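A.B. asks: Take a look at the structures listed below.
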Structure I
Amino acid sequence: MADEEDPIRSFLRSALASGESFAPQKLAQDFYATRAKAGDPPDAWRRYLQAFKQQITSLAKAGELEYLRKGKPVPLDEVKGVVRVRKAQG
């Protein structure tokens, strides 16, 4: 039996397929919105944020995604602060 892809990784690939850039927080919020349950606190999306950051870094190392700061690519070893992500260009 083949391993199923991580749902967060699948969501990232799908959400970023258009080439548009997003803040990691927005991606986590959108993913959470598909799984929200009645009675969850408004900030329950935060439980997914660390997993999103880990998957984004993994996909960036694989060359699938890139980090952006002020619209320009940022080397992986310089990623900190406010960043966005998008599907790797070229």
Structure II
Amino acid sequence: MKYYELDKNERKLVKDFEAGAFRSVKNVRNERVRYKQYARHTLNKARNINIRLSDRDLQKIKALAAQKGLPYQTFISSLLHQHSHSER
């Protein structure tokens, strides 16, 4: 089994799961359908963009992505998605 280093939030999730803190939601089928739709819309790659970054910034981004075990373009996409959906 491959070992993955967990961050603080992931460790808390594992701890809570093992303690039985999670409960099933009502209407699980409806919730599954709803979240499948969210995933489908989130993962839909509708457009490509080109962006210019400094070499230094790109190297830092690649290093961060490697630490997380992600391709750097996927990492950049996830950062943009998180930022565009964050509450301000």
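A.B. asks: Taking -0.50, -0.94, -1.16 as the value of log10 I(q)/I(0) by the Debye sum over Cα atoms at q = 0.14, 0.20, 0.23 Å⁻¹ derived from one of the structures shown (I, II), identify that structure. Present the calculation step by step, with values, prior to reporting the outcome.
C.D. replies: Values: I: -0.50, -0.94, -1.16; II: -0.82, -1.24, -1.26.
Going through each structure in turn, the value belongs to I.
A.B. asks: Which structure, out of I, II, was helix-only ellipticity at 222 nm (-39500 (n - 2.57) for each DSSP H run of 4 or more, over all residues; to 500) derived from, given a value of -10500? Write down the numbers at each step before the final one.
C.D. replies: Values: I: -10500; II: -19500.
This figure was derived from I.
A.B. asks: By the measure FRET efficiency 1/(1 + (r/R0)^6) of positions 13 and 53 (r between Cβ atoms, R0 = 30 Å, to 0.05), tell me the structure among I, II with the highest figure. Write out the running numbers ahead of the final one.
C.D. replies: Details: I: 1.00; II: 0.40.
Evaluating FRET efficiency 1/(1 + (r/R0)^6) of positions 13 and 53 (r between Cβ atoms, R0 = 30 Å, to 0.05) on every structure, the highest lands on I.
Values in this text are rule-based calculations from the coordinates and carry no lab data. From a predicted model like this one, the values you see are computed outputs, not experimental measurements. Cβ atoms are built from the backbone, for glycine too; each structure is taken alone.
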